[in-house]
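*Asks:* Heads up, there are several structures right after this.
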Structure P
Amino acid sequence: MPAVSESFDAIGLSEYEGRAYAALLRVPEATGPWVARSSGVPLSKIYEVMARLAEKGFALCGPDAKPRKYKAVDPSISIEAFVEARKSRLENAKTLLLARLSTKMSSEQDRSIWIVKGQYAVETLMTSLIRKASNSVVYRHSSDRNKFVRARLEEVAAKGIAVDSKPSETTANLLNVDGRELLVYASKGEVLWIRDPRYLRRGE
C-alpha cells in the first residue's frame with residue numbers, strides 16, 4: 001500500500017503541502033509557526049505552503065491578524081472536491097491536446113523498432129494497442145498468468161475482435177495487433193515495439 005506522502009503526491013499535493021495538511025488535521029486550528037514546527041516544513045516556506053493549501057481547498061484562513069490562524073478542511077470534502085476538479089481539468093486538457101496534436105503527426109509509414117521500458121509504460125502501450133485493434137489480436141505467452149493482458153483481450157473480444165491467445169513453448173512472449181504492430185518481450189519490464197513491416201509476422 002502506498003505511503004500517505006505518495007498518495008498526496010499522486011493527487012497533486014507537494015511534499016510540504018501534504019505534511020502541513022496532515023499536521024493541521026490534528027488540531028482545531030493553528031498558526032503558521034505551529035504548523036511549521038509540527039510538520040517539518042521550513043518556517044520560511046510555511047506561509048507560501050498554507051496559501052497554496054487554502055487555494056486548493058484544503059485549509060481555511062482566519063482574518064488577516066497576527067499571527068494568522070488556519071483550519072483544515074475535512075478530508076472527505078477537500079480531497080473529493082480537489083480530485084474531481086483535477087480529473088475534470090485533465091479530461092479537458094486531454095481533449096484539447098488530442099484535437100490539436102493528432103493532426104500534426106507524420107503520415108509517413110513508420111518503419112521502426114523501439115524499446116519500451118518499465119512496467120507502467122509497457123502496460124500503457126499494451127492497453128492502447130489492444131484497444132485500438134480493428135481486426136485481430138494474437139497473443140503468445142509462456143503461461144496464461146498475466147491477468148492484466150487477459151482482461152484487455154476479453155474487452156476487445158466482446159466487441160467482435162478476433163482474439164487468438166494461447167501458450168507457446170517455441171515462441172517468445174509476443175502481442176501482434178492487426179498484423180501491423182508487434183510487441184516482443186525482451187526481458188522483464190522491457191519489450192520491443194516493432195512497426196516495421198519487414199519484421200512483422202503473425203504469431204504461431
Structure Q
Amino acid sequence: MIKNLIFDLGQVLLLQERIEMYVYLAKIFSIPKEEALEFYFQYKRDLVTGRISSQDMLQVLSTKFKTHKSINQLMDEYRALYLADYKGVNTELLNYVDKLKEKYSLYIFTNTVDVHDEEAQKLPIYKHFLRVFKSYTDHIIKPEVQSYQYVVNKIQAKPEECLFIDDLEENVEGAIKAGLMGLVYINFERLKKDFKDIGVEV
C-alpha cells in the first residue's frame with residue numbers, strides 16, 4: 001500500500017528548461033561548450049553531492065581561464081542565466097499536491113546544487129512538503145540505489161510503501177531497483193491518469 005509520495009523538483013514541480021550547468025559556464029567564461037562540459041564532468045559529482053560549492057568551482061574556473069571578474073560577479077552572471085530559463089512553478093500540480101496531503105506523506109528528492117537551491121527556496125514549493133531531500137546537503141545522488149534507500153530510511157518507511165515521481169526515466173529506474181514504485185512524469189494530466197491506474201487517489 002502506497003503511503004508516501006516522493007517528487008522530483010525540476011521539470012516536475014518547478015518548470016524550467018533542462019539545461020546542464022556547463023552550458024552556463026561556457027557563456028560566462030566565453031569558452032566552447034565542449035571544453036566547459038569536460039571541466040564540469042570532472043566536478044559534477046562533487047558539486048551535486050555538496051563536497052564542493054558552486055563558488056569553489058567558479059574559483060577554479062576563474063583561475064584556469066584567467067578572468068578578471070570577481071567571484072560575486074561570476075555568481076551573479078550565473079544566477080541571471082539560470083533564472084532566465086525559469087518557466088515558473090507548476091501551480092496545477094502543487095494544488096493537487098495539497099489534496100494528496102490528506103491521504104499521503106509527501107516529500108521532495110532533488111539532485112541540486114547550492115546556487116540552484118537558493119533560488120528554489122524563494123519559491124512557494126517546499127512548504128507543501130514534509131521534507132525536502134537535497135543531493136548537496138544530504139550527500140546523495142540519483143539514480144544511485146543507496147540514495148533512495150537513504151530517503152526511505154529517513155522517513156521511516158518501507159520501500160514498497162513509497163512512490164517516486166521524476167521526469168527522468170533513469171532516476172525512476174534507480175528508485176525501482178531500490179524497491180520503490182516509480183512513475184515517469186510527462187505532464188499533469190498524464191500523472192493523474194497514472195496515479196488512478198495504480199490506486200493513488202485524492
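Read the figures in this text as sums done on the coordinates, not as results from a lab. In this text the structure is predicted, and so the values were computed from the model without any measurement. Cβ atoms are built from the backbone, for glycine too; each structure is taken alone.
*Asks:* Could you figure out which one of P, Q the value 1.00 for FRET efficiency 1/(1 + (r/R0)^6) of positions 139 and 179 (r between Cβ atoms, R0 = 25 Å, to 0.05) was computed from?
*Replies:* Numbers: P: 1.00; Q: 0.75.
Computing FRET efficiency 1/(1 + (r/R0)^6) of positions 139 and 179 (r between Cβ atoms, R0 = 25 Å, to 0.05) on every structure in P, Q gives 1.00 only for P.
*Asks:* Which structure, out of P, Q, was percent of Cα pairs over 20 Å apart derived from, given a value of 68?
*Replies:* Values: P: 68; Q: 58.
This figure was derived from P.
*Asks:* So if we calculate mean count of other Cβ atoms within 10 Å over residues 35-42 for every structure here (P, Q), which label has the highest result?
*Replies:* Comparing P, Q, the top value of mean count of other Cβ atoms within 10 Å over residues 35-42 belongs to P.
*Asks:* Given 15 as the derived value for relative contact order in percent (Cα under 8 Å, 6 or more apart), which of the supplied structures P, Q does it correspond to? Provide the component values of the computation, followed by the final result.
*Replies:* Details: P: 15; Q: 28.
Value 15 for relative contact order in percent (Cα under 8 Å, 6 or more apart) corresponds to P out of P, Q.
*Asks:* Moving on to the next point. Taking distance in nm of label points 7 Å out along Cα→Cβ at positions 43 and 131 for each of P, Q, which is largest?
*Replies:* Of structures P, Q, the maximum of distance in nm of label points 7 Å out along Cα→Cβ at positions 43 and 131 occurs in P.
*Asks:* Something else now. Taking distance in nm of label points 7 Å out along Cα→Cβ at positions 11 and 91 as the criterion, which structure among P, Q has the greatest value? Each step should come with its number before you reach the end.
*Replies:* Values: P: 1.8; Q: 2.4.
Between P, Q, the highest calculated value is found for Q.
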